[in-house]
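For reference, the structures are reproduced in the following blocks.
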Structure 1
Amino acid sequence: MLVIRLKTKNMKNLTLFLFLLFITITGFSQSQDTPRCPNSEPTYINRMAGFYVSDCRNSDYNEVEFVYWVDGIAKKIKAAGKYYHVWYSKIEGEPKKFSSAQINQNYFNAITKIKGSTLDTKKTMFSATLNGKEVYLQVNTAANSTDAGSYNIEVVEVESMQQEIVIKLDEAIDRDGKAALYGILFDVNKSDIKPESAEALAQITDYLNANSTVKVIIVGHTDNTGNFTNNITLSKARAESIKNYLIKNGKIDASRLLAEGVGPLCPVSTNTTEEGKKLNRRVEVVKQ
């Protein structure tokens with residue numbers, strides 16, 4: 001415990017002392033990582049020297065759309081998985097001046113050293129494979145700064161979300177005549193079923209085996225992103241993929257299954273937010 005003993009002749013001296021003490025403590029705290037962000041950085045890449053962690057927004061799973069520029073043309077990548085968003089501020093009193101170009105070049109050198117690649121012309125967007133995972137990293141700095149006081153990074157380690165909400169198909173179908181599934185996954189603009197969809201597909205198989213006289217329609221849904229006609233075609237192609245999977249792998253009689261796609265025609269939420277779009281991208285099992 002720090003004990004301070006003061007003998008002051010007047011209140012002015014005491015006020016001055018407390019002010020100087022406040023400045024000293026404040027300056028010290030600003031050189032330390034914020035307490036609410038312990039272990040907030042990816043273990044495989046460190047920060048610029050002279051900076052501390054001033055804020056963070058991390059999560060075990062998030063979906064992110066990265067926007068970057070190549071020769072003046074905006075490009076986009078959507079990635080989902082373990083998410084890091086870390087803000088760095090310059091330590092008070094740090095004499096070195098770090099330009100935005102210098103910060104970007106440092107990350108470029110680090111990424112290319114591990115055989116990663118830069119995706120844009122300004123060296124702000126990167127991809128790499130680390131520990132068997134695809135990783136995307138974007139560095140955000142003030143444009144053309146010659147002495148950046150702060151910068152931040154966004155990182156996504158691509159992986160599938162662990163499905164924690166389980167729909168009981170029999171209860172949902174008995175109650176509503178249909179059930180919505182969110183665990184059947186596809187790559188963007190493709191109809192090939194991803195391996196991590198096996199659990200959700202098993203639910204449909206188990207339901208149909210337990211209800212041998214029931215016939216169902218597999219209905220594909222999309223959000224409103226992209227071309228309307230393409231979304232209709234894509235949603236039906238995905239439904240057909242599920243139907244074929246159930247016939248081949250689930251040994252379900254083809255006469256019990258229909259496949260249709262309605263694209264963005266039947267949203268269950270708004271398409272103005274990412275959360276709403278996620279709800280609209282679904283597969284429904286509808287009882288005939």
Structure 2
Amino acid sequence: MPSLAALHPQVVHFVVALIIVGVLLRWASLVWRAAWLTPAATALVTLGAVASLVAVRSGVDAHGPVERVPGARPAVVAHETWGERARNVFLLLLVVEAVAAALTSRERPRAREARVAAAAVGLLAVAVLYRTADLGGQLVYGYGGGVGIRSGDPEDVGRAFVAGAFHQAAVDRAAGRPLDAARIIDVAATRFPELLELQLSQVEATLVDRGDPQSALNRLGALSIPQADARARVSAGLLRARALQAMNDVSAARQVLETLRTEFPANAQIQQRLTELTRP
């Protein structure tokens with residue numbers, strides 16, 4: 001059977017929507033006597049329960065590579081365990097819903113009690129669903145679970161690495177470790193020389209984190225900034241002005257900013273830097 005790992009994010013979102021809306025309709029059926037509420041609730045819960053089977057299977061298919069990431073295994077196991085619990089509760093809910101729907105459609109005694117039971121089990125299902133989703137969110141956003149590897153495209157891994165390096169550098173700066181921030185940006189910039197934004201980040205790290213304006217200017221001079229890339233041109237110009245100012249060449253820094261303002265008169269950052277330079 002082919003792997004369903006790549007489908008896991010899509011399938012779980014269907015499960016979340018179907019189960020929650022189905023349970024809401026079931027509770028609504030206790031208040032309003034609209035004939036369509038019970039069959040609608042049962043249909044949505046049925047679809048959600050079936051989708052949960054696919055969600056669990058796709059999650060099992062996906063967990064191998066994620067589990068091998070150092071430190072991620074406990075988070076993977078917890079999410080997988082609660083995913084299986086959620087599936088089991090959804091199947092239980094499906095049985096109760098089917099009984100409630102059958103009794104209601106035939107106007108049998110205890111039909112209301114069956115609907116109340118379905119609503120109660122529905123609350124349990126939503127609670128388990130929330131816990132499972134919370135653990136899944138922690139796995140993805142806290143551990144990078146599946147990030148960069150879901151599609152099988154090697155470029156996704158590279159983008160995940162660049163994002164991790166960028167965020168780690170920010171953490172290092174906030175913790176007062178500027179040289180660590182510069183080192184990790186250097187590694188990423190060396191690995192991906194084709195990413196202009198990353199190269200500009202390396203220039204900034206050289207200037208700010210290493211405190212080496214001359215090397216920052218040298219790196220900046222070696223970059224090829226496309227004429228059509230206005231954002232990169234502004235970023236490069238602002239970095240050049242900052243480096244020149246750090247070297248006490250305020251006149252040259254002002255000249256760079258004046259040239260930038262001529263090309264980009266609406267840019268607030270350029271105007272702000274010019275204002276700061278002209279203050280006594």
Structure 3
Amino acid sequence: MQNKLKKVGLLGMPFDHNSSFTPGAAQAPEVIRRILTNGSLNSGTENATELKNNPQWIDCGDVISDQPSQFVEDIQSSCNEFLSNGIGLLSLGGDHSVSYPILRAYAQHFDEINILHIDAHSDLYDSFKGNRLSNACPFARIMEEGLCKRLVQIGIRTLNDHQRDQAAKFGVEMLQMKDWDPMQIPTFQGPVYLSLDLDALDPAFAPGVSHREPGGLTSREVINIIHHLDSPLVGADIVEFNPLKDIDDMTAQLAAKLVKEVAGKMLLSLAK
């Protein structure tokens with residue numbers, strides 16, 4: 001079962017009820033859309049894909065979950081509807097907990113999907129502060145349910161014993177920042193889903209996040225990872241941008257740039 005996607009849709013998820021530290025990421029989709037349309041960026045991507053007036057690039061609006069306890073069902077149901085209509089999703093969080101329901105939907109449409117997770121944190125806690133759906137836990141839930149065949153994490157630079165145990169338990173492939181080689185971009189067999197937490201980048205490039213972790217990736221390194229993915233990119237989320245922590249829209253501009261480059265990669269993948 002491999003869903004034949006026809007379009008790529010931008011889907012906002014203004015949800016941060018599972019933020020484990022500082023809320024504010026719910027405001028991100030609105031801010032990113034503003035940057036995408038305010039004239040500061042043109043609509044061309046580095047891979048020469050034009051987004052403006054592109055019939056395969058659409059805005060799907062936002063998923064609104066009024067009841068925090070229902071967010072998994074609400075997001076999964078909405079994503080499933082779009083995927084059933086051949087629309088691959090580039091989702092804007094929101095906190096990282098949204099990745100779990102998104103991947104639950106994707107697992108209904110793609111066999112053996114690969115996940116490339118770019119983040120400062122592994123997000124593999126079994127539970128965090130008593131919340132198993134925390135933004136610190138989505139990949140534990142994803143791996144427990146077998147929603148992917150392979151999870152590769154890049155940019156990790158804060159681990160404790162529990163997280164190491166979880167990574168070993170689930171067979172997670174982890175390229176920690178201390179060992180990072182920019183030429184060490186992983187290769188995949190089969191479709192790829194990208195989950196990009198903006199705190200993967202060094203705070204010098206992305207100060208507008210709730211969990212600043214120095215020593216991270218550069219903007220260019222993240223863009224190069226996206227460009228050099230060797231398998232079809234069928235879905236993505238960009239999460240954990242917190243406008244309340246941003247400085248002069250630095251992170252908003254970066255998030256919008258990453259939306260463009262991810263969208264360009266996904267649109268190219270439609271033909272594969």
Per mean count of other Cβ atoms within 10 Å over residues 102-109, the highest-valued of structures 1, 2, 3: 3
Winner on Rg/Rh (Cα atoms, Kirkwood Rh) once structures 1, 2, 3 are ranked, highest first: 2
Ranking 1, 2, 3 by distance in nm of label points 7 Å out along Cα→Cβ at positions 86 and 262, the structure that comes out highest: 2
With mean count of other Cβ atoms within 10 Å over residues 46-53 derived as 20.6, matching label from 1, 2, 3: 2
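Read-outs throughout are calculated quantities, based only on the coordinates presented, and are distinct from any laboratory measurement. It should be emphasised that the depicted structure is a prediction, and the values quoted were computed from it without experimental measurement. Cβ atoms are built from the backbone, for glycine too; each structure is taken alone.
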